[in-house]
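Multiple structures follow.
Quick note: the coordinates plus some simple rules give every number you see, no bench work behind them. On a predicted model such as this, the values are computed, not experimentally measured, just so you know. Cβ atoms are built from the backbone, for glycine too; each structure is taken alone.
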Structure I
Amino acid sequence: MNRIDHDGPLVVGGGLAGLSAALEAAPRKVLVVTPAPLLQACSSAWAQGGVAAALSETDAPALHAADTEAAGAGLVDAGATRLLTADGRATVEWLASLGAPFDRDAAGGFAVSLEAAHSRARVARVGGDGAGRAILSALVAAARAAPHIEVWEDGRLRGLIQDGTGRVRGALIERDGRLVEVLAPAVVLATGGAGGLYARTTTPASLLGEGMALAYRAGAEILDPEFVQFHPTAMDVGLDPMPLATEALRGEGARLIDGEGRFLLGEAADADLQPRDVVARAVHAARADGRGACLDARTAIGAAFPHEFPGVFAACMRAGLDPRETPIPVAAAAHYHMGGIVAGPDGRTTLPGLFAVGECAATGVHGANRLASNSLLEAAAFGRRTGRAAARAGPVSGPTVALAAPPDLAPEALAVLRRTMSDEAGVVRDAAGLTRALAVLDDLEARTPGALPLVAARLIVEAALARRESRGGHWRSDFPTAAVEARHTRLRARALAMAE
């Protein structure tokens, strides 16, 4: 097996979080490893809404923080959230300085839009609904031009390398079917979320929580894995993944209706701008009882669709549906993982040498329910902090041990897993369904022990079964109320505990 000694951070993942970290680690040499060419197979490029930040004269970081805490249903870390929202304007300006073409108002400032559960219009967008790809394209160009960054666009993370104390010393990377040990003073996991574990998802299907699973196997602490956010307006047009109809459509007045044209959440003008978990359950219930669910943008957007929301319009037209004339059929689909690897704002995990940032990390800023468009802000703001911290890691010597590369799930087994997760650990959960999911996981693990998607799925399911309440994105029909005290789930070495 080949071994490479890299004197600088090793960043696994080429989305917004990973590239922000890589750029800010200068002048240290950075190796970025991603399993697909940059701009492909990462959620950052698919984000439609934009970057949430206090950018207007009527807004302030404290107001943004208060909205974030309210959405998070008692489990938001106030300190991390204050840091995040205070970084808002500087982060947007940094992205703009790299070439991100944010929409501007008549005075040249950042144009901002209103999204659900925000008390102010504060979402900076690009081209209506193209923020993710436009922002990430700017970072990709900057990374390719940066002399301190080397990119492997054909490398898959297969394991973590540790020493006898548990310190992470590098990673096992697969390239062209061959394994390479890459030793580095700091490993930054920016591996994305776990939406691909679900049959109904808006994220790249390749995102299977494998970074979280490897960190867990290595002994890192995992926080609140049961909290999966389901987006209420995934377009139900027979595609996998499901195209997303951005929340900004509802911010502009589009309404959720059933098959007979009745409002799903009531007639009030802001009824559809409630937190995502509330809206997702309403869409799920309407579909479950046969009424169907559609997003009606004919009046609110109408003829402006092609230039106001070109991404959504193009997806509709590819599916043979003209949203100017026909309501868009929608379903609730896995969209974002609030839980993940415990990490601070600078990416430090509970394992020395290991950093985590972006969706695979749990920094405490999303709590039980992520506030719309906070994810791109977190990826860039905390990505920059993580890059600077990882760059300060000094050399380490001594013997190392690499975890063996785990087996891959067969396609048919992965299909079974994805259906099970959507059906039994989806928008609405109960003990019976979660127990059925565990039985399926037991069967799949007996055939493919150690497969990382199964490790990640079990973290979600076991934590969901242990959380006997409903809070944020986690809804138990058999425990429909929230506990008096909000507590985190903390997992390490297969020991499940509810802690303060």
Structure II
Amino acid sequence: MNQLSPGLTMVALAVFVLLMIGMVLKSRTTADNLKSYAVGSLSFSPLMVALALASSLTSAATFIINPGFISLYGMGAYLAFGVVMPLAIFIALVFLMKRFRKYGVNVGSLSIADWVGKRFDSSFLQKLFGALSILLIAFIVLICVGITKVISKAIDVQELYVLIGLVIVVFTYIMFGGANSLVYTNSAQAVVMVIVAGILLYSGAHTIFSGGGEDLFSQLKGIDPQLVEPFNKTSPLFRDFFEVVVCNAVIGIAIVCQPHILTKSLMLKKDSEVNRFLLYSILLLILFFSVVFVGFYARAYFPDLMFEGELLQMDGIIPAFVIARFPGYISLLLIIGLIAAGLSTLEGLIQSLPTSLTNDLFLPLTGKDSEHSSAMKINRVITVCIAVVVVFLSYQQLVSPNLSVAIFAQNGVYAFFSAAFVPVFFGIFTKTKNKIIPTVGTLTALLVYYSVYYLELTPYMQDVSPKNPAIASALSLMCSFAVASVIFFYDRIAAGKKVVSKPQTLGSN
């Protein structure tokens, strides 16, 4: 095993962070207002925005956390996170992004909550989704835990100190940057991620078809036959077709409803650039989502999941694999890439979450708008408060995770986009102005999600730990969509009857 120098790693990390800060300072706009901070004021090429979107969609979850699921549970986890969910995301991007942009550009939306409120002319919905955006803190926690695991193992420093330093540095430079800065930093991070994805995937390619009974899947079958089965009946998350395929297909479509995803389309200045942007995005995402396959390599490398005499936690499998498997200089590059993968989404969430809380909750409650002079001050105070909460929650997940920080994160993020799906879907694909449809749809989604998860409804949620948030999310999405559809068609039928029953005006004889 090649030892990676902690000192050299710290120097490399410092240089990387300084480059990110330099990009932020160079691209920062002089207009210190919330709109410029939220959606930017510069013109970006389709490729740059595609790099930013691809890096935002594939974070530490894709490069660090999800491969750990594959290492533990095998083919079922790979089909869920490497095949079904990506395909659903591609479909959703194509169908949702254009329609969202069309309305978002016309009304000048700064966030999902802002978009929903303006689309249905409902201040209640805007405030509701502004409040619900707090759930996205769970995803920030996931990324901070993933990056902390990588850095701590590489430089041999206690996780708490790494976590605090990470939060202070990243929250600070994003707080003073904004959307323009995000596109530059995300694009640079995506380029590093492309290189790292290539190295990781190539590193074990020779084992896939090596033959002689020693190929990758023969090794995995020898470790545990369940690792090569499409459904892992011994796992708590990938037991059958419904969990692996149905749930992840539904979630993949809904996941695009996150604010730091759909609002990327608003950074393009011309409609003619959208198709190229989507093509570039999907090609990049195919590469990035393929990285979860590295979980198979890691399990073959650590058949008993032991590293330096200790049993690996799921979230630590990929950081350990990178350090143990590769020469020092390659490990250093891969560590930078894994950190970049996390930062790409972390930056977007740090920028979008306080923006939504400010614009969609606090400003409306105080009777002010995004142009008010106090908007950015409020935004920065909220950002600092979120940073403190993130440190506390992340440390809890580092010390005592429930299998993985991913379960904690999914329980927040899945609830959010389950609630957001009906308003976004009906807002994009119908012309209805009926506020009851998105309101009832959202409240139904929240009620079903938390009832299924915490009351352990359905056999999937009983006598299992951890419980699968994907089950609660898929069922809540289905129920909320069904309820909203009933109201929508009843509304249409009622409107049709009114038209038919309206007395006809006859011309005079």
Given that P(r) over Cα pairs in 20 Å bins from 0, in percent, derived from a single structure, equals 23, 56, 18, 2, 0, which label among I, II identifies that structure?
II
For which of I, II does relative contact order in percent (Cα under 8 Å, 6 or more apart), calculated from the coordinates, equal 31?
II
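Tell me which structure, out of I, II, gives 164 once volume of the Cα convex hull per residue in Å³, for residues 159-326 alone is calculated.
I
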Answer label among I, II for the case where mean count of other Cβ atoms within 10 Å over residues 319-326, calculated from the coordinates, equals 14.9
I
To test your reading of the models, identify which of I, II gives 72 for percent of Cα pairs over 21 Å apart, for residues 71-254 alone when calculated.
II
If helix-only ellipticity at 222 nm (-39500 (n - 2.57) for each DSSP H run of 4 or more, over all residues; to 500) is calculated from each of I, II, which structure is the one that comes out at -22000?
II
